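Each value in this text was obtained by applying a stated rule to the coordinates, not by laboratory testing. Predicted model only: the values in this text are computed from it and were never measured. Cβ atoms are built from the backbone, for glycine too; each structure is taken alone.
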Structure P
Amino acid sequence: MVNLVIMESPTKASTVKSYLGSSYKVVASKGHVRDLPKSTLGIDVDNNFEAHYINIRGKGDLIKELKKEVKNADRIYLATDPDREGEAIAWHLITALAIPPEKANRVTFNSVTKAVVKEGIKHPRQIDMDIVNAQQARRILDRIVGYKLSPFLWKTVKSGLSAGRVQSVSTKIIVDRENEIRAFVPEEYWTIEAVLITKDGKKVKTKLYGLASDGNKLSIGNEEEAKKVFDAVNGKDFAVSDIKLGKKLKNPSPPHPAPPFTTSTLQQEASRKLNYQSQRTMKIAQELYEGMNLGSEFGGVQGLITYMRTDSMRISDEARDAAKTFITEKYGEEYYPKTPRVYKSKGNNVQDAHEAIRPSNLNLEPAAIKKALTTEQYKLYKLIWDRFIASQMQSAELSTVQTDFNCEGYIFRTSGYTVKFPGYMALYEESTDDKNTDDENVKLPEMKVGDTLSSESIAPVQHFTEPPARYNDATLVKYLEEKGIGRPSTYATIITTIISRGYVKREGKQLVPTPLGEVTTELMCENFPDIVDCKFTAYMESQLDDIESGKTTMLDVISGFYKNFSVELEAAFKNVADRDIELPVEETDIICENCGSRMIVKNGRFGKFAACPNSPACKNTKPLAKTGEGLVEKKAEKTDMKCELCGADMILRTGRYGSFYACSRYPECKFTKQKVKSLGVKCPECGSDIVTKYGKNKTVFYSCSRYPECKFSSWDMPTNEKCPNCGGMLYRKKGKNQLICKTEGCGYKVDIQNSEDSGETETNE
């Protein structure tokens, strides 16, 4: 009997293949095989919103190969990812591959381990059409909004723009925060800060709190008030007037550990602790989930974590028992709580099909398998590991100490804590986005009421209240989750989309709206208030959840949305019929040396550049470089090369076709030379290095470094691999995951696996 297992990812397919016997053949669909057409709406609005799916361009050869495998198989297991997207892919595969219903079996794996895979194979089921329809509804809604709204933006702002059901509200969130920052009026305030010295020479930092006479906190709003206090206490001794002991409540977590990761909290914590963007976090997590080759010592290929797209905090009894064993053996019985920890997910729309994100096998400690992982993989795996183990550990016992000092009737206060028992803190502490953490939250020296301390220094310090912080990946994901916008599978995609569409840009870790994003948001608020309303977007997400649970139908949700949306759309086109909206220009700090004007950012065929605003009278332009501080002028780099015509120094510049060397005497000397990158492959004709070059429209091709003396060139990328048939050079076919032999009469070709085709596939058009 031939059993065929079809998965999404080639990497995961390879892992699962190693777990199953010779009677199983495991292949990969490399993501979706069918989707809505790109060139048309693909939705019959007048016929119950029927979707017209087509095979994805470029997947024809793969579909043919999969059909052959299906014909030869006695039983077929559709083992795509265990979520809406995976369920939909399995459903599409049945149609695209003409799989007979009696052969089709749906199986899911929450983690890619041998035990879980074999258990999953034992419990096949039918495709869950409620889950499929929830995915279809999202896809159809996103397509309708994207295709119907985009022409509106083309007409009013500029061509090539797009809108989306989720991307538009996400952009508005960032725009609203920017408007808050602009409207913020800072207020002045002062603090009096002192460094005190105990009798045994230990230092204590403290700040003015209030007046001894009433015990109330004192606010100082100007320099005059600050100077009055400073003059009164400067050079005087400070007496300990009160000491209060209590239990410490640490933020963001109390003395109790944080729960295991969900998709949202993983992205937040990875951003805070590892400085990973959401998309990067999910890519690495996907790799850990699909499986890593750990070598024979650790059982070969192993999936290291459970499924990484989840909003559940639930863990299995087996995982909880394994954590107990590990904690008691490694740390001791006192580090495990009297009763096992059970975390309940917050919110009404939590999908509890999957566990929280945790290690698949606690025998695979991060340090033990570090050599088998990349640096990024190790850091994220360790973060997941530590968080999960800590979530099952005993609480920490912390004691607080609040000490008041009296000086000339003014009370100065400092706070600190002592650790009586570390508990989970021996392994892990959750980070926070709060900039206003208590910097006095430190261990204090022993003191008693009546002790006198001298002042080493004392000073009035001016401050101004700060506006709310801009969003970053962590805080935006947190906000989206709190408002019920998007789902675990879409958080990273949302951020990537609004940046790639030019509505938002990164400045360091901050997400900042562009002028285009602000204009577009203003238009959307004016004409489509529901689309950019957080509550409405969250309501639509809950409707998708209701489809999945069988509480409502896909048709009811889509038709209910479209009824109001079509009315708004018609009114919007009438509203802007005669309007001419001018897109704000984005200024730079670069001054045009020709006319003295401040240069502006423009978009060209090859990206953004700085241009003089007085064009065409002044045609000065400059290349731009993206830094943590935004766009800056890209300076020419000095080199050790000399001009072949005049002998002057050569400098490295950037042009439309990439980097090139130019004479420093330009325009007097116009000699240039393209910068090339060695491919690490030898020319098959003369043995010299093959280099990467750029043609028109940034087209990449490959040629001998001795060109034109050696005429070898190729559009397909040469490799160091040899043809098994004739021994000739194999080339990676341009635009395809395929190796081919170009030796005349050979014709050898083979598909190559590329795990990049797997992962998040939901889009917000």
Structure Q
Amino acid sequence: MSDSGVSVRVSGKVQGVGFRPFVWQLARRLRLRGEVCNDSAGVEIRLLQSAAIPLFIERLRHEPPPLARIDSLSVQPYAWPSPPQDFTIAETRQGRMMTQVAPDAATCPDCLEEVLHAGNRRSGYAFTNCTHCGPRFTLIRTMPYDRSGTSMAAFRLCPACRREYQDPADRRFHAQPVACPHCGPQLFATGQDGTTLARESAAIDYATAALLAGKIVAIKGLGGFHLACDATQQQAVMRLRQRKRRPAKPLAVMLPGIGWLARCGKSDRARQALMLSAAAPIVLTEKNATSPLCAAVAPGLDETGLMLPFTPLHHLLMQACRVPLVMTSGNGADRAPALTNEEALSQLAGIADIWLLHDRDIIQRADDSLVRLGPQGLEILRRARGYVPDAVTLPPGLTARSPLLAMGGDLKNTFCLVQGDRAMLSTHFGSLANSDIACQRQQAVTHFQQLYNCTPTTIVQDAHPAYVGSQQSERPVLEVLHHHAHIAACLAEHRRPLAHGPVIGLALDGLGYGENGALWGGECLLADYHRCQHLGGLPAVALPGGDRAAREPWRNLLAHWLAFVPDWQQRPEAKALLGKPWQPLARAVAAGVNSPLASSCGRLFDAIAAVLGCAPAVLSWEGEAACRLEVLARQAAGIAHPVTLPLRHTATGTRLDLAVFWQQWLDWQAAPAARAFAFHDALARGFAALAHYHAGQTGLDTVAAGGGVLQSRLLRQLLQRYLSPLHVLMPQHIPAGDGGLALGQAVIACARLHNAAPHTVTRDCYD
């Protein structure tokens, strides 16, 4: 005999976030009988029939735990073999992995109170957590999410922690990283030789004294190491820069508390909420003129990357130091970030003075996420800790009939694994030109496949044949144009359905592989998920010296003037350029020797920065020239000017006329800040006019944008203004640059395979 009931299937981010105890408590309050359990598809709830079930489901949908996210909820009849007498939490059921892995979450207020409260048994304990906070992704080896499948498996629960872990009424019920000073990971400070100098609270004190004395401390965190120093001491920061060989790239700063935000930058409720969120990212914030941070933190820029402590260890350290600390990535120059104690001691020798370590393994790398708040809300520039591996639900009509893997680009690399209608975008890895970073990326690819019990049947990669990220594979390989992927990523983020028609795409970037091997970077496209058609954009200009042009802005200035300014040598602005070895390069450009042509928006920024002298002769980090140029331009934002970038219709498409631009811009004698703004304004007006023209020609009303140049605040704002009244889609939650490239590749692959025969191999990237 059986009793009737229902089975409630919940999928999404519902494991490792306190979902089962929430269900247990809710069921008990409503006097429901049944059970809840984790399985590889998410969570299943079985209930004996009751009039309270509709109310239960309503609260389930609308009142989940803070870190949970319900993607789908379905209800089916269920026949009980025998009626349950209570509501219980059943053992995890194994099977094919379909649920989501939760990102790491910043320390919750309840845990922080315990850590800072002298009478609590976890007072001063650097690894305190509960179901609402703590490490997740960075310590998971296997799914379903159980302690035995994490790096906490080595730490046996003490009786007190076990009681919390087994009590559904406790917020630590099945919190897999749960621990205390008696049974969990231990903290210790060492010198370079690995000799222990201090343990636990004494280790915090030891590191604090070193930091306040101007020394550099390597700190083991959740998904890697930080190199820390006192952000108010110019000499300490310069010492860190010298040792790390990072002369000018901005450094992130951790504040002791939210009250410091107003002292160091712009403070408002939105920024405070973002910094206090579970993701706890680095937030780019306008500098405060009276900031106590030294000038060496972000030289030449008007923004500083600020974050709050996101682990108990960071909270304890910041409480002891009571000053802002630089927290930059724990790696040597051109090296992958260290993940083990041994790697940190070896790789950071000669950089760090002290190492603050612990004995819990880091399973997966997760850099700090980098975000900015703009007029349209949150803009994610680097998607990593706190956001990865949250799945992106594919737009309506798009699904992978079989799993696929998109490999991303070579710079700011991420990859994307797709199962069904979910895309799992990886953490940020950086440049694959560095072999140890490429090795970390490959290990992560393998880990993702094991974690999600998923073997891709199709590999998707950039069409550039020389990319390190390109794979020679026995599996079908699909190649995608670089800038098509940028536009598709924007469409996917905004969930534009497959059935909707094409849009006008604006791809503003450095360099990427285009149609017929052309190098693109400033393009107007007619694009959907299936294909793209090139409509025009910036004209192609030589890159003197090839890759060196991306590091030396004056080379791009020379190329532009050779192409568009016949009398450049007589111009007063040419003085600095004439002092460079320009003649051999000019001959190489004329002969087409090591001077490939590229329609790069990024290299145009470099050329303008070189004229105005706001960029060094040799750049020390990607985007340095553009960022410094924007700082200068913002000083004269809104000024009237006579500079234009008009359209010129040619047989190969509609081009932006750089000859007219350069003539007008050079003839206009104005202050450097005014000329910097005029460039941004003319560029935005030019691309907006290009989009409006093709929108009129095609009857379309939507523009989607992508590419790393859109990380410019000023250019984004101006484009938004001049593209009106067209409907504009801008990257927000997926990085505009190469960090979002893999998602674009993935959705293009899903679209192309939608009606294709299984296991179709294609290397045709332009339909």
Structure R
Amino acid sequence: MKLRIVVKNKVVLLSLACAAALSANTIKSIEFNDVNKLSPQILNETLNMNVGDKLDENKLNDAMVNFYKQGYFEDIQVINNNGNLKFIFKEKPSIASIDIKGYKSRSEDIDTLKTVLKLKKGSMYTPARIKEAKEKLLTMLESEGFINSVVETEVEKINEQSLKVTFNVNKGDEIVINKANYHGSKKLEQDDFDHITANKEKEFASWWFGQNDGEVKIDQLKYDARRINDLYFEKGYLDAQVKEPFLDIDFASNQAKLDFFITEGEKYTTNDIKIYLDSSIVDPAIIYPELKLIVGNTFNIKKLRQDQEYIKTQVANKGYAFADVRFDLKKDEANSKVDIVYNVIPGKKVYINDVKVSGNARTLDRVIRRDVYLAPGDLYNLTDFKDSTNKLKRSRFFEDVIIEEKRVSDDKLDIIVKVTEAATGSIMLGGGYGSYDKLMVNGSISDANVFGSGLALGLSADVSARSNRFELSLKNPAINDSKYNGEVEIHNSQAEINRSNYDSDIDTKGFSVALGREIFRDLYAGARYRLDFVTENYDYDSTFTQNYNNQSVAFKEKNKLYENNDYISSSITPYLNFDNTDDFYFPREGIKLGTSLEYAGVGGDSKYLKSSSYAKYFYSLEDLAELDWVLRLKTQMKILVDNGQINQGDSLYLGGARTLRGYKSYAFPTNNDGEKSDPYKNMWANSVEMSFPLIPAAKMRWGLFYDYGMIGQDSFSDIQRSGTGALLEWISPMGPLQLIFSKALNAEAGDDTSSFEFSLGSSF
């Protein structure tokens, strides 16, 4: 008996006439033809019948329904030849190629666009999916200010199983706001609104950085009214009302006029603040002094929200993860005063049920978990939750870290850690040209996360006309997943300093061993032992040497020259470091602090004390001005104390990318006369930078800076210099790269200035 069932776009129930025949057949074989989207295992599980079973009409119908639910098939044929079942599938075509023309030009932007549209190679083709993508494109174009845009789609058949989809975009007309009116605004001015609104009046020289281009952003119009309303609330105008703006477009000129209608009202003063909170959880008396809103000062809605978040944090730190902090404003309109009442509903204490990690194909779970301050069974703490995110971002192992809460019950939640791994291993060969080092060649083999263990192993070489350095290091940030960290490093370096009358070469070979421990959160203490074998060679100009030799014995005794010297430096350095920044390469918030005291004299020839301290501060202007601008401040100070012997190689220097830009490395002390001078013992360098986004997707930024430095023998002020300039920075596959364009501001005759520096491997 042969039975053939054809199913097209729907499931066809078997007829009663065939039912008997079907039920009478025993399945002898099962064959699936022309199916690539499902595995044999899934096909068999879906069919739910095996060879030797009776052919069951109901099971067959259920299987057909479930096959179609997969969404992969247009047609299915079922052929029964005396118990030999053959399934012939016709799969829906897949999208083999996607092209978007007329919208973006950069391949990176097009790839991002495809992600937003949820289209990728291998996706199943459906008219509904293409229609949805087309509508999203039109919405995006409208949001960018393009009116009457057109998107046409072309579907080209490559073969029976694959299609090429092309979106042809005509952006339409771009509307520019040539005039923005803020009717009713007397207390605030247009400049105030321009800082917060997406739609704003076109400014003169709109092409220049920071100027308003005036392009209409349709999707942001309603939000602009809310932003202005919030601005008035920040200034204390609680009765302010801002209607949704009116946009009058002249399609002949593609220009528009934007009108906001504002009712300002009176400015309110904060009269009283009350917090209703169970004192056994947190005493409100502790919270009041920390609030940003102050009784007697102008009301500010932004500060109120910050206070609301602060109260929630204090309660959540006691384990009340689902605490609800509500506020009520009680206005005294006659006197323009307002009372703020906070009602805190803590809920139940919440404990951590589980910590789940995802996205780590390489990094071991334990490496991630050790940087998460919350573990199963722990009482919930909001500060721990936030600090965990920052610590993971500082690890260099991940491009992105997202930690979420998933409520399990009234008193339990899961911590979900989602990471996007960064490329931590690299083989690098590169080079450049610097004003001081001339041609530079550098290469390295490194991995900051060996086998996903968190260990950092590196071998590097930097060679230039003036210096070279070779280094092999192994670092463990958490020995046996403990609070202890360690490092072993072997190095060999040569540095040449060129002066008018002589050149000096310092050759250093040695190693260092360090052991540290996390004292408390973000604070580390430890000690480093270092042993160096140093050779100093001095090559004087022949003319200078001849003239010097002709001088009297008394002159030579008073004005000695540098002599070649071999010595051993053996030192131990206790240190203390603090770092709570939010990113390793491009911090936007937080501080870095460090201090150390090197004691040279644990054996060896050098005998001195060297105190080194630094402080770095990062502040994002995003909350203040809604701009991705980052303020960076840095100061560093070094003091060298003679404890018996300071060799010339131990001297402090000023100049170069790390201390004073605008001047060459080792620019100060100058000492061009060739006569021996005492080492410089005091150095202080300061930097101010403002960093701006350039190409965020490529991790590129640019910035402006001002440096000021001081150095001296017995004081800081013997030499004082400053420099300014601009820089480009890029987190390249080779590491942090900086191109520094600088200008010395107060250079004096004989100073070694620099207009360009190349810096690889270090950040601000």
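Quick notes on this one:
- Test item: Rg/Rh (Cα atoms, Kirkwood Rh), for residues 386-489 alone calculated as 0.93, pick one of P, Q, R: Q
- Among P, Q, R, structure where mean projected area of the Cα convex hull in nm², for residues 266-649 alone as derived comes to 23.2: Q
- Among P, Q, R, structure where distance in nm of label points 7 Å out along Cα→Cβ at positions 242 and 338 as derived comes to 2.1: Q
- Source structure (of P, Q, R) for mean projected area of the Cα convex hull in nm², computed value 48.5: R
- Cα Rg over 2.2 N^0.38 Å, for residues 130-329 alone derived as 1.13 - corresponding label from P, Q, R: Q
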